[in-house]
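Next up: the structures, one after another.
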Structure I
Amino acid sequence: MLNIGFRAHDFGTFSSPEELAITVEKIQSPSFIQLALNKSFPSALPWKDWNEEYISSFSSAFERHNVQIGVIGCYINPVNPDEELRKKDMERFSTSLRLSKAFKCRVVGTETGSFTIDNSYSTKTSSNKVLSRFYHSLDYMLEQAIRNDAVCAIEPVAKQHTICSLERSAALLDKFKDDHLKIIYDPINLLPFIGLTEEDGAVLETPSNEAVEKYVSKALDIFGTRLAAIHCKDFRLNEEGYKIWNIPSPHGVFNWSIVFNQLRQRNIDVPILLEDLNPQTVASDLLALKQL
């Protein structure tokens with residue numbers, strides 16, 4: 001059975017953990033969430049003031065409503081050209097790893113950043129120099145994960161971020177072989193910006209099942225047992241032929257049944273977290289996805 005859950009801050013903001021937990025429980029129980037605490041709770045303490053007792057008050061409230069944290073969202077820029085900002089991000093990520101037991105979740109997730117202060121696109125991001133900077137940051141992040149028996153989970157993103165392809169993802173996992181480093185696979189984030197290429201080099205408005213199967217199989221072959229979670233959203237191409245990638249699943253053109261079938265065949269059991277969800281349609285969207 002697939003473990004489908006939700007990115008919590010897509011439901012909006014809340015004043016208490018109980019309020020969020022009840023919202024999730026009404027849609028599905030038991031359930032998983034990806035939690036970026038200060039996004040869901042703007043009045044929560046800043047990360048520098050977190051301690052075990054404070055974080056446990058959230059995870060315990062969730063637990064009372066059969067809601068489990070599947071991923072702690074701590075999305076930083078580990079290649080920020082501003083050294084002071086990068087160090088602060090490292091500290092913030094380390095804090096989430098240190099408090100992972102209080103969160104009752106070992107997995108702390110982040111993307112791999114861009115060589116800009118605001119994390120926007122830069123042609124420099126894909127350079128070997130920036131890749132080396134990322135590896136340097138990851139050395140520290142992984143060291144902290146090992147120290148706290150937590151998992152540093154990296155989410156690759158096409159074009160914009162340092163780890164921007166399946167090939168770079170494979171090289172990353174080969175370089176850092178410790179299982180405290182894992183991958184969050186977002187098939188839509190990793191899609192090329194012009195969509196999936198068919199066998200003959202064409203790009204279709206709706207990718208063929210064969211193209212999706214090839215893409216997903218290659219990804220799962222690479223990630224294997226080092227998959228921590230999957231993000232589930234959808235896409236379509238705009239009039240210029242570039243992907244729009246913030247569409248709730250299954251309202252785009254990506255065939256998620258191929259992903260789900262691959263997971264079943266490979267006996268992969270990780271949280272599948274709906275992103276960019278619409279709170280008004282999420283219940284029916286969830287039902288449709290479960291029927292795939």
Structure II
Amino acid sequence: SDNHPSNNEAWKERGKRFGFIVKEVPPLNPHPGFDYYLEAFEKAMTPRTRVLSFTHLSNTVGDLFPAEKLCSMARKKGVITLVDGAQSFGLLDVDLSDIQPDFYSGSAHKWPCGPKETGILFVNKAIQDRFWPSMYSAYKGREGLAQTHEGLGQRDTPALYAFGQQIEFLRKIGQGKIEERSGDIATKIIEELQTIKGIYIYTPNERALRSAVVTFRPANLKPAKVVKALEEDGIVAASLGGKDWAGVRFSPHFYNSNSDVERAVGAIRRYVRKGL
């Protein structure tokens with residue numbers, strides 16, 4: 001199961017087209033713990049299960065999923081794994097040799113702070129001889145899997161170059177430092193929001209179950225209005241709809257400071273007290 005429609009809906013559409021069944025394990029709030037998801041995914045799998053696709057870190061409330069254990073469980077059952085790392089790539093200190101997914105994808109324009117329409121796809125050596133992409137173009141048979149499958153015509157070369165430069169920049173900082181710093185800022189946001197009456201925080205309080213995404217319900221205020229007010233105050237946030245976790249999302253990164261947190265949460269405190 002994947003919490004983002006760009007992956008989730010793609011599987012459903014292919015299921016309709018090619019006649020296979022897509023089972024979903026929906027994310028719950030509050031976070032039920034890693035053991036719940038391990039049991040839920042294992043229960044959903046059958047001898048006919050072929051692929052396990054799941055989110056590493058959710059984009060809605062910042063829930064972390066047990067990627068390493070899920071991949072290990074699937075591997076023992078002969079099931080291919082695809083980890084959606086759109087929210088973990090560039091934020092967490094990801095070690096694919098520990099997770100051992102068959103596929104891992106990442107988006108450049110999110111936490112890596114790179115250009116749009118670029119990203120990465122990791123394909124495990126153990127699965128490469130079974131890898132048959134749905135798109136082909138020129139130069140099939142080049143040496144190496146990446147070169148064989150990247151000949152898809154013209155591309156935005158400056159964006160690709162910029163992406164590489166951005167990755168080098170993050171490496172100089174240190175991915176471990178980025179994960180720790182971003183998580184610390186998120187912790188401060190949660191602690192400050194907890195002092196505002198009427199605020200409900202969807203994001204787990206326990207550090208091991210989350211990272212830097214913090215989503216909350218702003219008392220009786222409409223999330224879209226709150227985000228608009230924040231924008232007018234020079235503060236960037238996102239509004240989430242839906243019945244499960246309608247709210248406001250902060251996504252602090254390593255470049256944010258404690259004063260940024262105080263300013264953002266101070267604005268929320270003011271909106272809740274005076275209304276919008």
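Below is a table of values for the structure above.
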{"read-out": "Mean count of other Cβ atoms within 10 Å over residues 48-55 - highest-scoring structure of I, II", "value": "II"}
{"read-out": "When distance in nm of label points 7 Å out along Cα→Cβ at positions 80 and 224 is computed for each of I, II, the largest belongs to", "value": "II"}
{"read-out": "Read-out distance in nm of label points 7 Å out along Cα→Cβ at positions 56 and 248, computed value 3.7, structure in I, II", "value": "I"}
{"read-out": "Structure responsible for 2.1, with distance in nm of label points 7 Å out along Cα→Cβ at positions 40 and 72 calculated and labels I, II on offer", "value": "II"}
{"read-out": "Label whose coordinates, when Kirkwood radius over Cα pairs in Å is calculated, return 20.4 (choices I, II)", "value": "II"}
{"read-out": "Given 3.7 for distance in nm of label points 7 Å out along Cα→Cβ at positions 104 and 168, calculated: source structure among I, II", "value": "I"}
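No lab work stands behind these numbers, since they all come straight from the coordinates. Note that the structure is a prediction, hence the values are computed from the model and not measured. Cβ atoms are built from the backbone, for glycine too; each structure is taken alone.
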